[in-house]
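Every number here is computed from the coordinates shown, using simple stated rules; none is lab data. In this text the structure is predicted, and so the values were computed from the model without any measurement. Cβ atoms are built from the backbone, for glycine too; each structure is taken alone.
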Structure 1
Amino acid sequence: MKMLLLPLGVVVFGLLNLMIGSVPIPLDEVTRILFGQGSENEVYANIVLNTRLPQTLTAIACGAGLSVAGLEMQTVFQNPLAGPSVLGVSSAASLGVAFVVLLSGVIGSSVLSRFGVVGNAALTLAAIAGALLAMTLIVWLSQRVKGRATLLIVGVLIGYIASAIIGVLKYFSNEEDIRAYVIWGLGSFSRVTGGQVYVFVGLMTLFCPLSMLLAKPLNTLLLGERYAANLGINIRRTRMLIIGSAGILTAITTAYCGPIMFLGLAVPHICRGLFATADHRVLLPSTLFTGAALALVCNLIARLPGMEGALPINSVTALIGAPVALTILLHRK
């Protein structure tokens, strides 16, 4: 029953995201616009199709991808504090963006710091390049490093190196570029616009279902690597596949939405508490839908009516997700 309610929750919160905002739109108007029947009010149609619908789809895709990545990381490293950023992929993506934004002021008189269409494309490509570079290094190391703890430490060190380089770039950058980079680092579901949203949602629609195929290997790893090896599981290959899956999901979401925090860490714990199981055949789909629903709730709160602009999405995800996760963890004792 709970599993059936999760997709319903995504639909309900998705509709609320389309209806509620600085300009309230009735449900019947929203449904007519979505089904192509048009609306007498052109302003409503423009708001729904060009602003709220891309933002809603982005929130669903981002929440689902980061939550699945977090579950995979926590299982493969046997660490409840592991999240999508644990391997330094998010930090490496941030480093790629830092090179574009912070160096643009030094080299090109702040051309890219204004985040136009060209600027957004450059940011996305830079984040993907940085994330893929870190992923390549991690996958290469996963084939040579035996212990998962060592690989975890390597990921943390990659994050520290990226943060150090970003700090140096900030020191030599002008104030406008630093501000632009800080705004990007706060994360946003509204940054993905136009045709980019369909590319992003398409990629996540492809890779999230593929992650479901890893349910059996993830369940096997819960029994311990020795037991899994006795069952004929290739530990290194399995670990590489899981890390690669989580890394790709993290890289894509960071490239398009910025470094969205907390969802990947909290949602897997929320699902374990709700379903009281460690079976990934249940946890993977439930985590996907719960992450999407929670991201929609956070996006809704970030742009409550009466507020000018929107709150930083990272602040909202932590303020909403942390108490929920803490309540469930305490309930489980």
Structure 2
Amino acid sequence: MQALKTFPVEPLVIELGGGQSLRAAPGTCVRGQMDLIELADGTPVRFPLVVVNGVRPGPRFYLGAAVHGDEVNGIAILSQVIASIDPQQLAGSIVCVPVQHPLAFYADHRFPVSQFMKSPLDQAPIDAWTVFPGDLHGNLSQIVAAKLFALIRQCSCAIDIHTPTRGGRYVPIAILPSMSLGPAAERALWLAEQCATGFIVKGERGMYVSRGICCVEATAAGVPAFTFEIGEGGRLESEVTEEGVRCIRNALIGLGMVTGERRLPAVSHLMHDFLGLRATRGGLLRTEVALGAVVQAGQRLATITNIFGDTVETITAPQAGVFVRSTTLSNLSGGERAATLGIK
């Protein structure tokens, strides 16, 4: 497999917009802000940015979180990872955007609802994650994607950290772009293996491998990348943060950027597809299987009871798989997702 691009030891300069730049000398960690847009009252909106520049040649690693505003665990993961790094011991460099969509983060919502509600058709598509490589002359989502993509394209590899929306919980799972993208996709798989999340999906269909998704377009542009899902939206949990830090630190060690021994999970699952199971009846949801468990065909995963206590639906596994995403909502309507399996 072709090695990732290596950068020499030199000052790292990031253009911030408005004629400003952020300069990180070798052996330093520098914080800054990059222009995004201006609000109607003239208030500027900016991305937070952290650049860690090492003292030895190595990869340039892009780390981003919270392109959806309720994905707070990713922010905590990256803040702890950056705090753990000594720039004087680092090989290569890190470009980190801990909040990839500030307006969505302000709203504590997947999307910047105030902007979307103001002009729904003009601001569609609303999800910046789905419109890469973006457009600097487009709507808000397209501008966000374009600004982030300009940073990503300057790097050797990238990890984009996510959680499900509120009401869903993922195991720590690396979701790869399609292997049809060639050598860069194979390098993305290698990077996911270095993270050692315990769960990898190497799929060829569905939302996660669609064009426009951040890691898909990065990989297509020659920057190996994958989507890392962990925990639940809108919840900041120390055990989830610690697990995410373990995974990102593993990647840094695997890349040769920091020293140490990777911490591996007891079991790893390589899967090729997701299978979402949706309720057909409405009621209270009771999940009966532990997240991350291997399940067999016909095994009961959850039950739905109506408001009178009658069981109206039993959710069973139509085939063997791994229980990778649970629904944490207390009640469901027909058509809502009750569970998701990863299929080997």
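Thinking only about distance in nm of label points 7 Å out along Cα→Cβ at positions 138 and 258, which of 1, 2 has the largest value?
2
Out of 1, 2, which has the highest value for distance in nm of label points 7 Å out along Cα→Cβ at positions 82 and 98?
1
If you work out distance in nm of label points 7 Å out along Cα→Cβ at positions 34 and 218 for 1, 2, which one comes out largest?
Sorting by distance in nm of label points 7 Å out along Cα→Cβ at positions 34 and 218 in descending order puts 1 first.
Given a value of 2.5 for distance in nm of label points 7 Å out along Cα→Cβ at positions 42 and 58, point me to the structure among 1, 2 it was derived from.
1
Say we calculate distance in nm of label points 7 Å out along Cα→Cβ at positions 74 and 90 for every structure; which of 1, 2 gives the highest result?
When distance in nm of label points 7 Å out along Cα→Cβ at positions 74 and 90 is computed for each of 1, 2, structure 2 gives the biggest number.
If you rank structures 1, 2 by relative contact order in percent (Cα under 8 Å, 6 or more apart), which sits at the top with the largest value?
Biggest value here belongs to 1.
-24500 is what came out when helix-only ellipticity at 222 nm (-39500 (n - 2.57) for each DSSP H run of 4 or more, over all residues; to 500) was calculated for one structure; which of 1, 2 is it?
The read-out was computed on structure 1.
FRET efficiency 1/(1 + (r/R0)^6) of positions 202 and 274 (r between Cβ atoms, R0 = 30 Å, to 0.05) was computed and gave 0.55; which structure, 1, 2, did it come from?
The correct label is 1.
Given a value of 2.5 for distance in nm of label points 7 Å out along Cα→Cβ at positions 242 and 266, calculated from one of 1, 2, which structure does it belong to?
Only one of 1, 2 returns 2.5 for distance in nm of label points 7 Å out along Cα→Cβ at positions 242 and 266, namely 1.
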